[in-house]
Each structure stands twice: as C-alpha cells, then as structure tokens.
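Down below are the structures I want you to see.
Values quoted throughout were computed directly from the atomic coordinates according to the rules given, and no laboratory measurement underlies them. Note that the structure is predicted; figures quoted are calculated from it, not measured. Cβ atoms are built from the backbone, for glycine too; each structure is taken alone.
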Structure 1
Amino acid sequence: MSAKPILEKLAVLADAAKYDASCASSGTVKRDSTGTKGIGSTEGMGICHSYAPDGRCISLLKILLTNFCIYDCRFCINRASSNVERARFSPQEVVRLTLDFYKRNYIEGLFLSSGIIRSEDYTMEQLVEVARILREEHRFQGYIHLKTIAGADPGLIALAGLYADRLSTNVELPTEAGLSSFAPEKKPETIRKTMASVRVGADDAIEAAKSRLIGKAKPPRFAPAGQSTQMIVGADAARDDDILKTATNLYSGYQLRRVYYSAYSPIPDASRDLPPVRPPLMREHRLYQADWLLRFYGFERAEIMEGASGGMLDLAIDPKLAWALQRREAFPVDINRAPRELLLRVPGLGTRAVDRIVAARRLGKLRLGDLAKLTASVKKVLPFIIALDWRPGKLTDSADLRARFAPPAEQLALAL
C-alpha cells in the first residue's frame, strides 16, 4: 500500500476521478440526519457538484479508491501502461475522509469508483466495504453512489445495492466494435450481465414492497436512485445515431435512470488511433438534448435523426428545432386546443411550460401576452404556434426560418 499521506492520495485520486461523468444524486430518498437516526443528509447546498432535476445542487466527494488498474483500456488515463502517479486508499481512509468532509459541511455524499486491482471481485469487495462501514458502523445517512465493477459476483452487486443510493456500470464506448478495439479486456456481455443484476435487485425490491407476505415488515432498499452509465463520445467512429441507439436499448433493457455522455479527453501517451483533440463540446450538449427528447418528450430515435447528415446531430440548432423544421406540416399548433403530447413538440416549450399552458387554458383562452408569462422562449415559439391573438402566417414556412435561430458561424466556432 502507498505510504503517501492521505491528503496527497486525495489530490491524486480526486483528479483521477474527474473523467467519470456519471456522477449524479437525483432520485434519492430524503433521509433524516437529526437525533439518533444518523449523520449526513442528501438535502441542502454544499468538491463535485451535481444537480437534481429540481435544480438542487448536491456536493459529493468524488474519488477513486485507487487508480492502479490491471486493465489497459487505451482511452483511459489510469490504464495499466499509463505513466501516471498512482495512489490507493484503504476503505477506512475513504470512510474517514467522507465523514470529515461531511462534518465540515463540504459534502452531502460520496461518489466512489476504482481501477481494477487483483480481480473484479476483490475490487468490488473493497467498494462495498466502504459503504458498509459508513452505513452500519457510523450510521451515515448521506448519499452514496458506487461504481459497480463489471464481472463482479452478483452477490457483491446485491450487497452494494443495499448500501448505495445509486449504482452505475459504465459501458465505456457506444458500440461493441469500439469496445473491442479500444478495451479488448472488457466484454459487452459482462457489462450487460452486471447491469442486469442491478435491475433484478431493483425489481425484487419493488416486488417485496408490494408483497402482502411481508406484512408490516419494511422491505430492504435497493439502490433507490436507480442505476446509470457513461459513454465516451468521440474516441471511436461511433455516430450520434449509434450512440442514441445504444442509449435507447439501455433505457429499455435495464431501466436506467440516466445515460451520461462524456466528450473524449485526449490523454498523455495515447495510441495513434485515438483523436489528438477532443470532439466539440457542443456535440456532447446536443446528445444530452436528444436524450431529454427520448426520455421526457415522447420522441423516437428515428424522429430525432430525421434529416441528420451522416447520422450526426446538427451542431448549430437543437434537435427539437431540427425536427420541427423537417416537419413543418405539423405546425402551427394551437396552444389553446392542442393535446399535451403535441405541445411538447413545439420548439421552445419545455415540460414545465407545457404543464403551465395546460393548466392556464382551463381558465380561459390564452393570448400571446399570457404565453410570455409561462415561458421565456416566446421568440422561438412564435413560428410554430397559434394563440387567441396570434397567427404566424407564412412565417412557419419561411425559407430563412433556420437562419433565424442558428448562431453566426463565428459564434458557433467559439462553442466548438
């Protein structure tokens, strides 16, 4: 074990953890941190910042247990052949850091991942031991996100789910071909099997909660914030269409709470077939927007990719607007009569704005001035809607409609 002082280890292992984007704290249950019920809380403001869907900022201690690794994934800074400074925490050191940081109000929880040491099972045992000590010996009630190790024994995954709020298993790259090329030691079927174990554990917990056989007994929790994964964007030749196809299959097959998209970051001593520069950050942003359309707006992948050139999303405009411009015959939409499902397809209207519109129109017909009070995107909405005092006329079919919303080339270049 490294003889480094704990703060030196923290500097190394916190920096090594920054490449993992699948760090979120949304979806957890609120815990009580007062009296004798334990310490820590998932509520409040807080050093890694994640954001819940309601806008709450969650501060997490985000570290690796170790950046030693027996795998040699070519896109990973911590690969076995990488010439980086190494460090390793003991489970007790992670516990100490977590509790010390929490008591100083720096954090509200822990995100813990690790390189693979000795074996998948041994590494998973170490991660689970951290969570066990926090929960059982220190009654820690803060948020815990554990990175599961693909290929670890299902029994260890089951234990992890009992202690953690969220579990995540990274699929790493969007396609099997990419994974085979850049991380041949990682097998897609092994990753899927581990993700399936998490889903089975979650399903079993739900069934136990519904079962009458348990009477008044409270069933055990199992990763109540669900599971997530991360895909690296731009390291291989996968197109946006390939990435969204994989994401769609993961959401339907494993009931994932989130898929995270992380733009590839060039690493020292990288192999020549890896890109020398990172892909545009706007590409990552467009994938998140498309992901939102899949999850919350009722879009299918094929619809999002309509008109996409070469299977890639348009970087200049958001995917909902790109779809609307391809389907102008579906517009304008009457905001006073259209069903919620159709309103969700109007560029510029988010889910909250649509819910406000549906609620407000029960009290009377909506005018443009009323809409301005319900959404901040009135200018973007105008070509696609009808209100009591507004009709877009020929604006919907205008040839320069796309240019009205696309940023100037020099501004887009800055975003790339």
Structure 2
Amino acid sequence: MLLIHNSYRQPGGEDQVVNAEADLLRSHGHKVLLYQATNANIHNRLAVLGQVVWNRTSFRELRTLIQQARPDVVHVHNTFPVISPAALYAAAEGCVPVVHTLHNYRLLCPAATFYRDGQVCEECADSRNFLPAVFHACYRHSRLTTAAAAVTLTAHRLARSWQRHVAAYIALTEFARQKFVENGFDPCKMHVKPNFIRLDPGIGSGNGGHALFVGRLTEEKGIATLLRAWKQVGDRFQLEIIGEGPLSSDVKAAQLTMPNLRWHGWLPRDQVLARMQRANMLIIPSEWYEGFPVTLLEAFATGLPALVSRIGSLAGLVEEEKTGLQFEAGNAAELTLKVRFLFENPDLLCQMRRACREEYEKKYTAEANYAILSGIYSTALNSQRELSGPFTQRQGFPIKSERTGKTGVVVPAL
C-alpha cells in the first residue's frame, strides 16, 4: 500500500489517523510506504502558489515510486497544498486504483471547513464556484492563498481529476457522505468508514467530578459558548480545558474569574486519556461541521459520555440519553441545563458509561476498522478497469510549476 499525505504545520487528528491506519495495515501483514510532505517546510508562500495546482516534482517522484514499488492501492489522505492533485495522475499512469479519504470538505470549500464569520457557510458549494471564498479571504484570511486554493479546485473540477482518477472515496460519517453526494460526487464510489484509535486505553472510573474539553481553542470549536455556559453552571461543577489556540488568552482570562475552571494547555496523550477516564462528561460544543473527532472516539473507549452540539456529524454520532446528550449549537443556556442535568443524575451517567464502552467495542476498534478498510480496498481493485486509462502527455494537466527540490520523502510507516 502506498499512503500519500500532506501533513499540517500543527499536527492534529488527521495526521494521527494516517499513522494509525499505516500501523493497522502493517499489523495485518501489508507492506506500507508513506509518501509525505509537510506544511512546516513552507517558508515562502509565494513560491508554493505555483505548485498548488500541479507539482511537477511530486508527480515525478510518485511516478517513479509507483513504478518501483508496484503498490496494489494508492491511498490518498491529503494533497493540499504541497503535493497537489498531480498525485492522482501519477497513480493513473501506473494503473493503480486510488482510494481517497475525505477528512474535511476541502474539495467543496477552499477553507475546508464550511465555516465563515461565526457560522456555517456553504455559499461556494451552493453557487458551484469559489469566488465567494476569495472575496471573503476564507483560507488563512488571505485572498491570495484563497485564490490559489480556488484555482486548484476549479481547474481539477474542470479536468474531472477526482471523478476520473479516484476509484473509491472514504467519508468519515454518513453526514459527510451525503454532503459530497449532494454536490455531485458519485454515490457508488462513496463509502463510510469512521476514524478509530489504534490502542485501547480501557474504561475509566468516572469519579473525577469534572467535565472535560479537549481540542484546539478556536472560534468554530465553540469555546466562547462553553465559557458563557460555565459562568451560569455554578461553582460546584468543575470544568477542565485541555488545548491551545487563538482563543487561549480568552480561556486564561476566564480562569482568573471562574474558580470552577482549570486550563491545562496541551498535554501528552497519556495524560489526556487519564483525565478522560476520571471525567464525568466530555463537552464538544462545536459550531461547524466536525469530521469525526478523535477525542470522541477516545471518550467512547474510556466510557466517557459526550455532551455535543446538535450539528453536522455530531448529531448522528452521539445518541441522546444513551451515549450522551445534545444541545443547540451556540446555545449557552441549553448547554448549561444539560450540564447540570448530567451532574445531578449519577445513575444515568453510570448507565451511559457502559453504553459508550459498548459503542466503542461494537464500531470503533482497530479490527472493526480493518474489516471496513480492506473491503473498500477490494472494491477499488475490482473497479480498476473502469477508471480512465494511463496518463499521457496529450491527456496531461496543462499546468506548469517552477518548483525545484524535493517535496516529499518515502519512509516506512510509523
């Protein structure tokens, strides 16, 4: 298997999932190679703009690697911005089927989030063009970098790169699958496979007497709503926040005025899991379309009920009064009521803990995930003959890049 991934400047759940899948495949006897580039090496954004649409170096490196390694399947996780969709054409030239995991909404939204100005935004998807994103500078608050993303998406949409050169797509949830199908993706190619965690942390005691938030401290994660709610909850209910981000200063300031709030910053994963095992509930107050938060999987594995926003995929992942509760996104008053209700009903919390653990054992173990993944690979291999023919100069994408030097390295999967 050849895995392709453009990792992020600040590692997150997506990078964690890529490494977990590589480990999972190797544990079942597959030979795995990882072709990887990283945003951390981008020092000159202007130099990168020319390679976002078509990276000549990535294409040559991947073409050579595919010729030498002869993988059965190429599994693409992320090609933006360094690797570029040229990776799809390298696989097509080698007649290798491509499986593409849709970790976010990048192919429909230049910012990949469907979120703008404090609310869900699907304007680009609805209008079938990306000019609104450029106007609003949705990607990195820059019209220039947003335009580069928009040109990439438009050019490859016109070239039908994703339709012609991807055998199977993986959406993380049924909600995400429906979003892509609504926007023109072939439903026969769309498969649902959730994220998973490689190592089972085990169920905890739940006797810590506190609620927990774990994640990036950003606007779309609903931090402001959480802080407003906690002012109303009452001093006897404790909240621990783990994470950093643009709103760290807001959390730090709130900690000074609320004795029932403790902010830890980033913590090692083993410490996060230990706090999950002791916590009474995990709060995910997101106000955007989450993919499939790894923190939610870890909560289920540790038997931790989740209190989540009723929005996007989250509404379908947490069952009301079984594995947690839901509240209206952005509604601090409803969140306050749900927090009090859970703290004041320990018998229900205990019942939910067992249900969360059962949910993990039924759906989200490594073995369950491997069964789904291997089935998708088989489907891609069986449909290989239906894909477009090998890449030729005449069929090639007419975009040139002045990029020099390596963009990725091949290393054994971790």
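Out of 1, 2, choose the structure whose coordinates give mean projected area of the Cα convex hull in nm² equal to 19.1 when calculated. That value comes from structure 2.
If FRET efficiency 1/(1 + (r/R0)^6) of positions 128 and 280 (r between Cβ atoms, R0 = 35 Å, to 0.05) is computed to be 0.15, which of 1, 2 is the source? Of the structures listed, the value fits 2.
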